[in-house]
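Read-outs throughout are calculated quantities, based only on the coordinates presented, and are distinct from any laboratory measurement. Just so it is clear, the structure is predicted and the values come from calculations on it, not from any experiment. Cβ atoms are built from the backbone, for glycine too; each structure is taken alone.
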Structure I
């Protein structure tokens, strides 16, 4: 891995210049939360570095909630997404497998991927429901994101992960390769500390493969217990960085609208005759975990849960899937 260094004030000036050529979305914190905002010169100083995690999953930049897939598209400026955590970067691996399939290639998804430079942010610290390490996902990226960013003592450190990231560095004046081993040692120590926090926080949580085995062998009672507070709002699914079910809706004028769907909505599998195999809420509730931990792993190489914990945070019924899995493991 190659590391480069630039002073924070020079980096801020660079971002302001890049705004002329790119739409830049950056992770920004306020008193209530942390989320992506379209950057302006005035908001550059407010960018949040190395703090997990934006409320909005990264998938939202590639899979809009609703879009007309038959309408004429205007040319879009290239964009930079700054501050994505590695749980979201790893989620893109699954979306790439689905939407960049060599037979069923999604042209709109491909364009957005190619038109975007992704700069991930190493997580120095954790939130209550973060559990990426339990699924063998590191809290920092070494692939897939074009660059990774770290703020340290008034300097911005960039780690190159892809050739696209290496090429992008040519647009940055004043950036230099790092030769100081103490800086690399600092980054490594922060990584290890965050990993240790994650493991301690999620002690007793089974790994991804074991979770699938437990779910597959479970009876119905535990799903009835945990689904008793479910209101079928679909928040867990829509905020998940890997869930990507959608409807294709016919509109007048031969238009087709692609709209996000969720397996937790009533009627998700209802057919024309009225039959609905997921009518019972506990069955519908379990279906989501069967999909993530059993069915998708049979078809794809990438994990379909990356341990971000957003589904727990977004749940109106305060359902904690990790508590469910630890109960299954007992």
Structure II
């Protein structure tokens, strides 16, 4: 088969790779219906995160089970399944506490920007859709559930979003936009999206944002304070991963409020003394997507939510390099890749 491989900064290639096969009894091999480029893929693509030689890319996926190992009983060939970017046995203590992305047997997925994918720990990682294959128009939303929707949902959950609350979302990428959607589903009354991009602002409003703030840094915090009578927000979702975005999130939160951080951090440091006097709760990390998948799949199949709208560029998999370029240039929010067209 052919798949995406990153060789170095802005050097993504579509080339021959070994077709995956069952290696361990707990494996499954999927034929992917769709995959995509993630915002976190841009860190190594831009050279801001080192790679150790040519690296197969991709960690978001959904599709049909082709083959399973001898230990896999809960999913069967022919089923349509959605998985997570982090594998999990779903039985260890960390999984039972709801933190499957810290499973003691966890592996972070790679190699999903390809037509076929091997998924370890398939029993605990994959969730089949009921009633067979979903309609084609729902596939993008199910793909979103494997990472960006699950991560946005965790961001809202970790920030203790409650009915009637005031929420700020820092970051207007796919995760931030789906954090807006998640906060709306959880009943937030006021959702302030921080964005300078008109197209992303429009989608944020479509997903439930009530206010848009274009300012950043201290100016952004001042604007949030103005909008909240000088107090700050109940819940702030940090969906970027930079020093500025983290400080903006913490300082936009009221005393006693909650900050979630789901953007992969790069050069983020916290001053303990300053943090001490903010009185905010901090909770974040790699999203335990598997915890939320059954509920998210149900919401999608019932057409209660349409997170697939974050995909504003659709390409055949063989044009994966253009997907990276478009997202790097902010010409696209998120690029959907169709392996069957490759």
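For structures I, II, which has the highest computed value of distance in nm of label points 7 Å out along Cα→Cβ at positions 250 and 274? Walk me through the intermediate numbers first.
Numbers: I: 2.3; II: 0.7.
Once distance in nm of label points 7 Å out along Cα→Cβ at positions 250 and 274 is worked out for each structure, I has the highest.
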Using distance in nm of label points 7 Å out along Cα→Cβ at positions 34 and 266 for the comparison, can you identify which of I, II gives the largest number?
I
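I have 11.6 for mean count of other Cβ atoms within 10 Å over residues 178-185, calculated from one of the structures I, II. Which structure is it?
Working: I: 11.6; II: 28.4.
The read-out was computed on structure I.
Given 18 as the derived value for relative contact order in percent (Cα under 8 Å, 6 or more apart), which of the supplied structures I, II does it correspond to? Intermediate values should be presented prior to the final figure.
On the way: I: 22; II: 18.
So the calculation was done on II.
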Any idea which of I, II comes out highest on mean count of other Cβ atoms within 10 Å over residues 98-105?
II
Given a value of 26, 15, 9 for semi-axes √(5λ) of the Cα gyration tensor in Å, for residues 42-89 alone, calculated from one of I, II, which structure does it belong to?
I
To test your reading of the models, identify which of I, II gives -0.39, -1.29 for log10 I(q)/I(0) by the Debye sum over Cα atoms at q = 0.08, 0.17 Å⁻¹, for residues 66-257 alone when calculated.
I
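Distance in nm of label points 7 Å out along Cα→Cβ at positions 130 and 186 computed as 1.9: which structure among I, II? Mind dumping the intermediate values first?
On the way: I: 1.9; II: 2.5.
Value 1.9 for distance in nm of label points 7 Å out along Cα→Cβ at positions 130 and 186 corresponds to I out of I, II.
Given 13.6 as the derived value for mean count of other Cβ atoms within 10 Å over residues 218-225, which of the supplied structures I, II does it correspond to? Walk me through the numbers before you get to the answer.
Details: I: 13.6; II: 18.0.
Of the options listed, only I reproduces it.
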By the measure volume of the Cα convex hull per residue in Å³, tell me the structure among I, II with the highest figure.
I
